[in-house]
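Trainee: Structures for review follow.
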Structure I
Amino acid sequence: MTSSQTVAILGSTGSIGTQALDVIARNEGRFRVTALSAGGNIDLLARQAVATRAALVAAASGTVEQVRSAIGSYAAQAGLAAYDPDVVVGGEASTTAAGSGADVVLNGITGSIGLRPTLAALAAGSRLALANKESLIIGGPIVKAAAAPGQIVPVDSEHSAIAQSLRGGRASEVRRLVVTASGGPFRGMTRDQLRDVTPAQALAHPNFSMGRVITTNSATLVNKGLEVIEAHLLFDIPYAAIDVVVHPQQMIHSMVEFVDGSTIAQAGPPRMLVPIALGLSWPDRLADVDVPCDWTRTQSWDFAPLDDEAFPAVRLARQVGEAGGTFPAVYNAANEVCVDAFHDGRIGFLDIVDTVGRVVADHADEPAGDTGRDPGTLGVDEVLGADAWARDRARAVLGLEPTEVPTGKPTGSSRW
């Protein structure tokens, strides 16, 4: 029997975190939660802490007293008056939890704030179950340099599918990766038809229930663009050998094509339970994580090429990925600002990717410096500086702040 593994869950109150805790609860004796971190839902975090008896509880907001009070209340109700975990609060709380030395760290945080926790988990020697794609995408060479071979296990369903499919052949036998996309709620619409779609329509994802940013990214296909960059970084496959295909049913999560013409695909319901479970238990599989496909039922699965004219986000992401340096950080940060502006009613749907493209172009117009040209000189401060510059520049482009170019911005890359 496999010995119990300690687990730290970052973003424990979000969709990935709550599903991970469900998987852990259904595999008693296999895992032991030692650290939890969350953003602002102190009440749920406290309940999770008492349920798991985590030794470390970390919260990005609130106060230590508030977290301790909530934990104490739920512990008393559960008859666990003696439960007294360490509590840390503040901007570095998740980084502290990530570096606590757990066997597995599941990074389920959303956004670029996941970069420092990702690096802390790798530095501590933990296996990193990575759902926070942004930390790899913006941190690129920094994260790869920090990771030992096999230390990062992808939790995104597409990249988990690729990792599973790659077991069917050697790396030298891979011809291309095929990343599937649902097409989002606006699949099949033209660019003109997209002009007047509403935030409520953008949040109506056909298959998954996700947060506002990720769901909107799925509607613009920015999420798929980020996944192309992530696939390149995880599997060392050239961008020219990574395709995106629209598969509305999302039963096939992604595929690997080999040099002999065969293709291995990973299929399963459009849910995250299997990727999360594999992130926790890799390379082993846990029993009865999800319900398998019903092959006795008549069904049809569709595949179609991506419409780059209506949805240019993937094409732009390829350019950003090829440019490297701080460009992926700029792409990701500008997009997050634009998503907020869209949901605030300040811009239209098409303005999201159009504005990201303009901010990326502005970044390229700056004199190229060493940070942009040489991945070996890239540091966390440069990446996060590019992130901050892109947010400021996107707000300026959208008229949300004065249009002066912020001072002290990181430089672009002559390779754009």
Structure II
Amino acid sequence: MDFAFDARTEELRAKLLAFMDEYVYPAEAVAEEQRAALASPWDTPAVVEELKAEARRQGLWNLFLPDAEYGAGLTNLQYAPLAEITGRSPQLAPTALNCAAPDTGNMEVLSQFGDEQQKKQWLEPLLAGEIRSAFAMTEPEVASSDATNITTYIERDGDEYVITGRKWYISGAMNPDCKIFIVMGKTDPDGADIRRQQSMVLVPRDTPGVTVKRAMKVFGYEDHYHGGHAEVIFDHARVPVANLIGEEGGGFAIAQARLGPGRIHHCMRLIGMAERAIELMCRRAVSRNAFGKALAQQGVVHNWIADARVTVEQLRLLVLKTAWLMDTVGNRGAHTEIQSIKIATPRAVVDIIDRAIQLHGAGGVSQDFPLAELYAGARTLMIADGPDEVHQRSLARRELKKYL
């Protein structure tokens, strides 16, 4: 097996690593200062727009889209190591490259399933980084990790759809630049096939009946850079029938197509977060003394660092294998591996970041280091895109079928 990256990947990795060193890491503190002075905490700091302009100038833009008509035309295997690098600064780097969720998944949906008018009205400004978007699926009243449970109703009324429901943890919805929601609901709640009851429709944020009610916190954090996680009410919101994405009853299939690439993006960024935690752990270990010697001389610290390195190397190989399979046999053919990385990666990265926090003592849970925020993000991904237990159940069933 050849584990080397191809020439184009190496070129983009070099450019992106330089971009991170020269622009992104120095901007982290600047962004925090600027955000504190903004009239609204959801407004975008000026330095973020500067990063976006520089990334676009350098050709580090829309790297996630495999369709060369809209993005960089990279395979999943080529994009994976780039996503890892952006994970080292998850608040700034993905946004700077126009590679941040939920916009990435929404752009993939529009590029694959949207009609020409939908692409012109919504995909083009998203590709240009002129607007942001949100994906409205999760609901507080049901276990919506199983999309067949969702209760939001999308009812046909002449030439319009009427949307009624309550969503929450709708990422990006607090951002004033968020102009469009992709809403998943049921157009045929009594249909015989439970996976053909759901549809997706485009709902502009300013549609009467749409209320962004409040920001939802994650471990006490509000994700300002990505537009927060909002509770959104759809109270008989009306949109034209032309806002349907694909066909009625196609929402479940579209969601599955959307989530496959999204999970690998999350996992590669998680590995980048783990690498940042290991770096901080090592820097702390060689610069801090306790009980008469440097932390780097403590045996338990050796164990933490060694275990973290071994874990990251294992995870990276599994994720790269998954990316390769997605490129060669498709998302369905890589289903087992996609579920495997979704289960393994957040769990392991949470443990690595937790060790880094422990090594930093009180500083580890403070705002002076990024570790607490990294921990919150990684821990959340054990729930997001389906709780780990859902994927474990599905994966175990697939394994058991071999013996039945």
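Trainee: For structures I, II, which has the highest computed value of FRET efficiency 1/(1 + (r/R0)^6) of positions 65 and 385 (r between Cβ atoms, R0 = 35 Å, to 0.05)? Intermediate values should be presented prior to the final figure.
Mentor: Details: I: 0.55; II: 0.95.
Structure II gives the largest value of FRET efficiency 1/(1 + (r/R0)^6) of positions 65 and 385 (r between Cβ atoms, R0 = 35 Å, to 0.05) among I, II.
Trainee: Further question on the same structure: For semi-axes √(5λ) of the Cα gyration tensor in Å, the calculated result is 32, 27, 22, so let me know which of I, II that is. Display every interim value, and only then the final one.
Mentor: On the way: I: 32, 27, 22; II: 35, 24, 21.
Considering all the candidates, the number was obtained from I.
Trainee: Okay, moving on. Who wins on FRET efficiency 1/(1 + (r/R0)^6) of positions 153 and 249 (r between Cβ atoms, R0 = 30 Å, to 0.05) among I, II, i.e. which is largest? Could you put the intermediate results ahead of the total?
Mentor: Working: I: 0.70; II: 1.00.
When FRET efficiency 1/(1 + (r/R0)^6) of positions 153 and 249 (r between Cβ atoms, R0 = 30 Å, to 0.05) is calculated for I, II, structure II comes out on top.
Trainee: Out of I, II, which structure matches 3.8 when distance in nm of label points 7 Å out along Cα→Cβ at positions 17 and 113 is calculated? Each step should come with its number before you reach the end.
Mentor: On the way: I: 1.0; II: 3.8.
Label of the originating structure: II.
Trainee: Name the one structure among I, II that helix-only ellipticity at 222 nm (-39500 (n - 2.57) for each DSSP H run of 4 or more, over all residues; to 500) of -13000 was derived from.
Mentor: Numbers: I: -13000; II: -15500.
Among I, II, the structure yielding -13000 for helix-only ellipticity at 222 nm (-39500 (n - 2.57) for each DSSP H run of 4 or more, over all residues; to 500) is I.
Trainee: Identify which of structures I, II gives the largest calculated value of FRET efficiency 1/(1 + (r/R0)^6) of positions 161 and 273 (r between Cβ atoms, R0 = 25 Å, to 0.05).
Mentor: Numbers: I: 1.00; II: 0.05.
Greatest value across I, II: structure I.
Any read-out appearing in this document is the output of simple, stated calculations on the displayed coordinates, not a laboratory observation. As the structure is a computational prediction, the values presented were derived from the model and not from experiment. Cβ atoms are built from the backbone, for glycine too; each structure is taken alone.
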